[in-house]
Structure formats: structure tokens, C-alpha cells
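Quick note: the coordinates plus some simple rules give every number you see, no bench work behind them. Owing to the predicted nature of the structure, the values given are computational and were not obtained by experimental measurement. Cβ atoms are built from the backbone, for glycine too; each structure is taken alone.
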Structure 1
Amino acid sequence: MKVWSGTEQERTGLEACFPRLADISDASLREKVMELWLRLWRESGYRDIGDCPNHPNVTDSLVLHTAAVTEMSLVSGRALERTYHYPLDYDRLLAGAISHDADKLVVFGGAGGTLHRDEVHGQYAASLAGRVGLPPEVVNIIASHSAMHPVAVPQTVEAVIVADCDHAAFRAFRLMKGLPL
């Protein structure tokens with residue numbers, strides 16, 4: 001079943017924004033992550049995903065925040081795996097880390113800037129992730145990652161890692177910019 005509905009230019013754009021997509025070994029999973037981002041990008045009104053802020057009140061870009069969370073998740077996962085000898089699913093970890101904030105393209109108002117979704121952050125992307133065929137474990141990572149508005153409880157070690165790395169990256173960025181926690 002073909003999942004990708006985008007153009008080659010859109011594919012290239014997503015791969016440039018999220019270079020860790022290439023590290024997802026399961027091609028079908030990688031395509032579904034890209035399809036999730038593509039659908040939200042098209043809905044958002046942003047010409048370039050890189051223009052989307054991570055949060056309405058912070059200048060951090062969504063792409064940079066996603067890169068930080070993805071890298072932190074990989075490092076944390078490797079440390080936990082090495083220390084506790086617990087095997088992790090790195091495809092699932094990467095898919096969840098790359099996708100965790102995808103709905104920020106639309107939940108925080110898209111290119112127009114006004115909040116226009118009834119769903120809380122995480123809920124909309126999790127719902128769409130299920131519809132594009134992402135596995136339940138990745139849907140759970142998306143749904144459970146938000147410290148402010150979790151719409152699910154983490155069900156896997158990978159979900160805990162992404163949620164904690166997301167929270168740490170956001171709080172660290174605020175302190176780096178002299179903003180209160």
C-alpha cells in the first residue's frame with residue numbers, strides 16, 4: 001500500500017528539515033512519518049515548515065526543537081540500553097521523536113497565527129498518525145509526550161524517553177533565552 005502522497009520537492013523539503021528520517025530503517029514507517037508531516041504542513045498554510053515556531057510565545061523554531069528532542073532521545077535511549085541492557089526499538093523512538101510535535105503546525109494557528117483547533121496539543125497529531133497507519137506505539141508517543149496536556153499515558157520506554165527529552169529541551173531553551181520556567 002502506497003502511503004506517500006507528496007511531491008519529490010515536498011519529500012526533499014521534509015528530509016532537509018528532519019535528516020534523522022534517513023535513520024529509520026523501516027521504509028514503510030519512514031513514509032508514514034513523512035505523510036503525517038506532509039498532511040499537517042499542507043493544512044498549516046506555512047510555505048516552509050522552518051517558519052513555524054515551536055510555541056506561540058517563543059522564537060525557537062519547531063524544526064530546531066524537533067532536532068534537539070530527536071538527538072536527546074537517541075542519546076538517552078542508548079544510555080538506558082547500555083546501562084540496563086534493555087533493547088529499545090530505535091525506529092519507533094525516531095518516528096515518535098520526529099513526529100511528537102507535528103500538530104504544532106496547525107494547533108497553534110498555522111501561518112495565520114490564531115489557535116483554531118479544538119484538540120489539545122498532541123491529540124490532533126496522534127489521531128492523524130493513526131489514520132496514516134503509524135503503529136499504536138508511535139501514536140502513543142505523540143499522544144503522551146506533552147507535560148502540559150498529555151492525552152495518554154506513556155506505554156513504552158520509548159514514549160517516556162521522548163516525553164522527558166521534549167520537556168527538558170523546552171525548559172532548557174527557555175533558560176538559554178533568559179525566560180522563566
Structure 2
Amino acid sequence: MTECSLAYIPNRLHSLGKEIIPEFSIGEELYYRCSFNDLVKPYQSISLYDVSHNRNFNDTINYPKDDVLYNIDSDKNIERIPEKEISTTVIKSLSENGTFEKILVSKNNPDLIAKIKLNHDPKPCMYPHCVFEISLNNVIVNKDNYGNTLNKSGSTYKNLRSDIRIELTSIIYSSIIDNSEDIEILTDL
């Protein structure tokens with residue numbers, strides 16, 4: 001991990017020399033920044049890759065929710081992201097490996113399997129950064145392959161994207177991550 005070069009980022013948020021903590025814990029909070037108009041359904045219009053949050057490690061003093069508003073992009077000349085709200089999610093249950101994982105199988109095409117997984121993904125200037133990683137048939141969806149994976153045309157892919165957004169929105173809307181169902185079969189409309 002490289003050193004944080006942004007002087008306004010507090011040292012407690014620097015990642016250099018800190019370990020990735022792949023396990024999350026019950027009661028831990030996740031923070032997501034979005035516009036006020038998107039608070040109810042923050043994932044409705046986003047591309048489904050790199051769905052970033054901050055985690056608080058159950059330590060609201062060293063990792064308060066407003067840390068998610070720090071700008072960590074050195075190309076932007078601002079310290080804080082303006083005009084954003086913070087959505088808070090509380091982890092209620094986890095899979096055996098200490099993270100959140102959800103598998104969504106398209107009923108119209110059972111060979112089409114999406115997976116949502118919560119990963120700790122520190123950035124040089126944001127140690128608590130984490131991401132809901134989305135994969136399609138074991139291929140992690142990213143900016144470069146989005147058009148060839150999850151963003152393909154056709155109702156099956158459109159409905160699967162909708163199902164993923166519904167799953168992510170239900171987590172935010174309920175403000176609780178519940179992993180009691182590891183596999184969910186969804187009906188494509």
C-alpha cells in the first residue's frame with residue numbers, strides 16, 4: 001500500500017502499515033454517501049461495480065461516519081465531498097467467514113449467477129474503505145468489463161441488475177445487513 005499524500009486526511013485514516021481485516025462483526029456500521037434525493041434508493045441509477053462504503057470496526061470514535069465525506073481523489077481540489085448525505089447500515093448477521101455474501105440465481109437462466117460480497121478494501125488515504133463486490137459467474141464486475149458482463153442487453157440481464165439493486169437497497173432501507181439466507185432464487189419478470 002502506498003502512502004497517503006493528502007495532507008488534510010487524518011493519520012488515523014492512513015492505510016500504510018495496517019492490515020486488511022476481512023472479517024466484519026455484528027453491530028458494525030457501514031457508511032455510504034449519496035445525494036439527498038437518492039437516500040431511499042441509493043443504488044437505483046448507479047453502475048453495479050465498486051459499490052463503496054466505509055466501515056467503522058465498531059469504533060465510532062476513531063472511525064466516525066462523516067469520514068466517508070473526505071475526498072480521497074488527489075485529482076479533485078476539495079477536502080470534503082459537498083452536498084452528500086450519509087446512509088448508515090448496521091450488520092445484523094454474517095456468513096461463517098465473517099463477511100456478507102449473497103448469491104442471486106436467475107430463475108430464467110439458472111446458469112446466470114450473481115454474487116454480492118462485502119470486502120474490506122483499504123485505500124491509501126481511507127483505511128476503513130470497503131466495497132460490495134459484485135461478480136457474475138465468478139467474474140468480478142469492474143468498470144472495464146461491466147459492458148461485457150452485467151450490463152449486457154436483454155431482459156434476463158436487466159432483471160438481474162434490478163434484483164441486485166433491490167438487494168442492495170433493502171440493506172440500506174432496512175439499515176441492517178442480514179445474511180440469514182445465503183442463496184436466494186429470484187424470478188425474472
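If distance in nm of label points 7 Å out along Cα→Cβ at positions 125 and 149 is calculated from each of 1, 2, which structure is the one that comes out at 1.3? Going through each structure in turn, the value belongs to 1.
1, 2: which one has percent of Cα pairs over 17 Å apart, for residues 21-92 alone, as calculated, at 50?
That value comes from structure 2.
Once relative contact order in percent (Cα under 8 Å, 6 or more apart) is evaluated on every structure in 1, 2, the highest one turns out to be 2.
Matching task: -3500 is the computed value of helix-only ellipticity at 222 nm (-39500 (n - 2.57) for each DSSP H run of 4 or more, over all residues; to 500). Pick the structure from 1, 2. It was calculated from structure 2. One of 1, 2 was used to compute Cα extents along the principal axes in Å, and the answer was 51, 34, 32. Which one was it? Going label by label, the one that fits is 2.
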